[in-house]
1. Of structures 1, 2, which gives -10000 when helix-only ellipticity at 222 nm (-39500 (n - 2.57) for each DSSP H run of 4 or more, over all residues; to 500) is computed from the coordinates?
2. Taking mean count of other Cβ atoms within 10 Å over residues 78-85 from the coordinates of each of 1, 2, which one would give 19.0?
3. Here distance in nm of label points 7 Å out along Cα→Cβ at positions 14 and 214 was calculated and came to 0.9; which of the structures 1, 2 was it taken from?
4. Identify the structure, out of 1, 2, from whose coordinates relative contact order in percent (Cα under 8 Å, 6 or more apart) was calculated to give 40.
5. Given structures 1, 2, which gives the highest value for Rg/Rh (Cα atoms, Kirkwood Rh)?
6. If we compute mean count of other Cβ atoms within 10 Å over residues 70-77 for structures 1, 2, which one ends up with the highest value?
7. Comparing distance in nm of label points 7 Å out along Cα→Cβ at positions 6 and 230 across 1, 2, which structure shows the greatest value?
8. Have a look at 1, 2 and say which one yields 0.50 for FRET efficiency 1/(1 + (r/R0)^6) of positions 126 and 206 (r between Cβ atoms, R0 = 41 Å, to 0.05), as calculated.
Structure 1
Amino acid sequence: MNPFMRDAIVILVSFLLGLIDLSVGMGFGFTITPLLILLGYSVTETLPAVLSGSFIGGIISSISHQRLGNVNFEYRSKPLKMVLLMGTIGVFGVFLGVYSSFNIPEKYSQTYIGIITLSSGIFIQFKKRLSFRFSWKRISLMGLIGAVNKGLTGGGYGPVITSGGILSGINGRAAVAIQSFSESFVSLIGFMYYYLLGNTILWSLTLNTTLGVMIAAPISAYFVKKISEENITKLITTIAVIMGVLIIMKAWNLILF
């Protein structure tokens, strides 16, 4: 494939998938990795590009969410405290995930993330029948699990944080914003781990992926602002269930992507 055409496709795909991910709080890492591999990139070239896109996209999206009033990240606010807590725990979670990735077969790690994603969507669907009180311990556990997932496979952070936030009583708009901001910290840490381990980074792919997500970030925040709270929760639920099923099917080679 012509290098210019491949670069253009990477930017377009990153934009579209980034738009979906930053609007509903999940989906970028799981979907873009196999697509980049199909375009001829190796797994080791893909992972840092995905982490870079998640980092920059998360920062820009978080600023846009704050400006549009989707969330309050002001000093000492609960959303900011959640982000800082999950970002701090993410330092350890990502390291644990990266370490585990060398010892756990990919089939089982993907199945695990698929089950968590599917379960999250189902739990949100029946949230009204369940009683979940906000708990900092629960938020800490969410941050740890999400970060482990990120280090383990490059994806699986969004479903845990976004769905877990809603189940803990956080509204859908704020849950998406909190997920974006906290994932930016975790992604940066993962990128630094990868770089410090001496792995080669394909900067052209990293820049193209990041550019696509950068363009999508402010648009996604506007979309979250305009959609109703009820509809965004339904959308998150639907995406979580579909993604959970697809991840499990992919893990067991039941779908070819």
Structure 2
Amino acid sequence: MRYQGIVLDVDGTVVREAAPIAGAAEGLDAVDDAGLRRVFCSNNPTERPAAYEARFAEAGFTVSADEVFTAGTITTDYLQTEHGDKQVFLVGEDGLRDQLADAGLSLTTDPRAADVVVGSLSTDFGYETLCETIIAIDDDTAFVGTDPDTVIPQDGPDRPGSGAIIHAMEGVVDRSVDVICGKPSAYARETVLDYLAVPADDCLVVGDRLNTDIQLGAAAGMTTVLVTTGIMSRSAVAESAVTPDYVIDSLAELGAIVEGTAERYVA
């Protein structure tokens, strides 16, 4: 099969912090040599695309900020479209707060004034935040999450992610979020496919998480590739309801998939 486009996860797939993951250079070279349109999609809600451009450069890769979408940019676009005139109460980091403010959204620190509550990664999340969540969210309040990632992989111990924060907020108000904006949501799928401007069934999606990267691709009809350099191993596939089309141990193996010579994963 001749692919036209590819969606690539970032952390755990291409880089870990600002260091390249082994095999990533070979994989990206194969993508470029095949002439695929590419887009990078991260569930990090706090870093802007320009920060990713700089991080890629430090790792030795040339990637434009225009090629990068994040849970932060997708959430910002969603809020502008669906709640552009509403008061937004954010449980999240300053990096996301700045993105929302720069987009012209109205932010409030008063939970009683909230029309929309956004749950996201928050390193100072605590008991008082949960108290404010109870005040802010009622039956009429829109409840939005940036991304479902419960942990963030690190070189040392993993750190709690947005999903952990969102679950805690849901628990105290006994209500699920109305929408999650990052992968694998329909908003994320539409964002990357609109950018690539190619049919979904002519696209690859590559990432290290079954419940986000692979789920996004499967829902869209893309060919899915799990890489085991990040959060999930081959053993996780057997326990998952989502089965990737391919499982590789590094992006160095991506060339064979692009060329159509790789064997598909068999559960």
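Computed from the coordinates by the stated procedures, all read-outs in this text should not be read as laboratory data. Since this is a predicted model, take the numbers as computed values, not measurements. Cβ atoms are built from the backbone, for glycine too; each structure is taken alone.
1. Details: 1: -27500; 2: -10000.
Source structure: 2.
2. Working: 1: 19.0; 2: 14.4.
Computed on structure 1.
3. Details: 1: 0.9; 2: 2.2.
Matching structure: 1.
4. Details: 1: 40; 2: 22.
Computing relative contact order in percent (Cα under 8 Å, 6 or more apart) on every structure in 1, 2 gives 40 only for 1.
5. Working: 1: 0.94; 2: 0.98.
Comparing 1, 2 by Rg/Rh (Cα atoms, Kirkwood Rh), the maximum is at 2.
6. Details: 1: 14.5; 2: 26.0.
Of structures 1, 2, the maximum of mean count of other Cβ atoms within 10 Å over residues 70-77 occurs in 2.
7. Numbers: 1: 4.9; 2: 1.5.
Largest calculated value belongs to 1.
8. On the way: 1: 0.50; 2: 0.70.
So the calculation was done on 1.
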